[in-house]
Structure P
Amino acid sequence: MKSNALLLLLVGCCLNFAAQSQTKTGTDHTKAARIINTEQRQLHSELNGQDYTLYIALPDGYVQGDAEYPVLYLTDANTYFGMMADMTRNLQWGGEMPETIIVGIGYPIDAFATDDERWEKWLAWRMRDLSPTYTAQLDESFAIEGVRSGEADRFLQFLQAELFPFIAENYRVKENDTTYAGFSLGGLFGLYALFQEPALFQRYLIGSPSIWYDDKLIIQSEQTYADAHSDLSAKLFIAVGELEEEVNAGMVRNMLELTSKLKSRNYPGLSLHRTILEGETHMSAPAVCFQRGLRFFFRN
């Protein structure tokens, strides 16, 4: 379990870079860097009381036209939004994916004065939202007052009841044309959503999922779903870095175990691709995983 906690801490290291890019440099003549065709919005959830920062990337020409677009929802946007926005724009320019609205789901970490405060809040909030069950040992490392792990179900309700309607009201979106992208704990949440509400997304891009969480509870969830269903209609891309096994024994093996079970179900509606990313670690895998997953979804 110590190695698992360390793994999550390593993911949190990325936050420092995101936070530093948003703080003042101490000089008056500098301005914050900005990604083209992006905007931020705030959304308060009545379901869990959390304020969310939404990072939105719009396709080129969105403002001038009236077309509707598919949507990609990304968790851990404080860390991954910039990379995803630029990556998808390049793929769109190259004709390798359709023009898409990117919605990054993040947290208002700018409200806190120090990197330590941002780190603490971000780790606790994401642990609460992305983990399916309460785990006391992890809460000892990541929890803050009033926040505990194990509220993935409530976060799923937030997506369905609050976020999706908000995006549909404020942007021109295609119905039933959505992609989920998540990495690490975000990958675990994606699998949780797949087995709880598979029709919520048409495509699931799952990177280095924390299948180890709570004694591999998500594998039990897969079995529960299989016992009650004869089909699973979704496109699923799942990847893990080859070198992650060296840091956390089970990362690769757990992915292979879960996907082998899914393959054995012979679901008519499931399009599944799994891959081990050669030479990649938990820190280097996100960019490779996201790019390959998007190309898998849209290459045809």
Structure Q
Amino acid sequence: MKPLLRFLRTWVLAVSMLAGGGIYCLWRSLPPSADHEISTIVGWLQPTLIFFMLFITFCKVDPRRLSFRKWHVFLLLFQLLGAGLIVALFLLFPNPEYLPLSEAALLCLLCPTATAAAVVTSKLRGDVEGITTYTLLSNLMVALAVPMIAPLFHVHPSMSFVHSFYLIVAKIFPILILPFLVAMTVRLFFKKLHLFLLGLKDFAFYLWAVSLALAIAVSIRSLVSTPTTWWIPIGISVVSLLTCCVQFYFGRKVGVRYNSPIASAQALGQKNTVFLIWVGYTFFDPVSSIAGGFYAIYHNLRNNYELARHNKLQKEKS
């Protein structure tokens, strides 16, 4: 059993992507009459998995160890200004043909930090408290920013901006903010339950793997079922790569200035791609959601390289 678990942990990204492809093939083989029902179930299951994934992770957060860092301000500004620039360009030069590319770039920039970023930061001996705090800040920022931005890209003729904002907040707030509030409530008032949840060492990891597989299936379905030109997926893959490289680079540059290059780079570069795919599929052009799959590959390749280099340096020192 242990060798199997070790294999899954090592190759979880590849396994989840293959599983996502398998789920899509199974989904496609079902009769058309079942498509609506399956879509409804998936639409409920995705945010539920994201909620519990964040909830289990936040149960391990000690609020007394949360600490604000100066580099948090620069990273939040980078995300907001980058997203604002994309929105401004789209409003000034609206072109439906390039909409999926614009939204892919927006989602990659605005997506909150992955909870796994704290694990990678810890292995690289970075500022764990700093990146944990930033994860919460980025969740709060995204919970407010996405409802303000999404209606600008997809204007509903029979719905006001305020109404659209409210509807999106009602869907995003329970996923990004409520897990932390519930986790803190459990920590304070339900000690035995909290200890039990702390004992679920790898549960959040397995939830993430299942969530990613389901998200990949949804992305493939949106790509196949939405009419688009062949160069759009290629363009999205390039946009995802560029935003990944730029964010890791800028995060590290800011972190060097404040003696926290590892945490700052991970905070800005490693994204909650499962959430990215869900937001893209739910509130934007569904094709843009495949940016999450590409980004997951890029940031995992980068982190695997960093961890391998770190381990090599540690062996040389010893």
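Laboratory data are not the source of any read-out in this text; all were calculated from the coordinates shown. Predicted model, so just to flag it, every value in this text is computed and none were measured.
Laid out as a table, the results:
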{"quantity": "Which entry (P, Q) yields the derived value 113 for volume of the Cα convex hull per residue in Å³, for residues 45-116 alone", "calculated": "Q"}
{"quantity": "Comparison of P, Q - label where relative contact order in percent (Cα under 8 Å, 6 or more apart) is highest", "calculated": "Q"}
{"quantity": "Which entry (P, Q) yields the derived value -14000 for helix-only ellipticity at 222 nm (-39500 (n - 2.57) for each DSSP H run of 4 or more, over all residues; to 500)", "calculated": "P"}
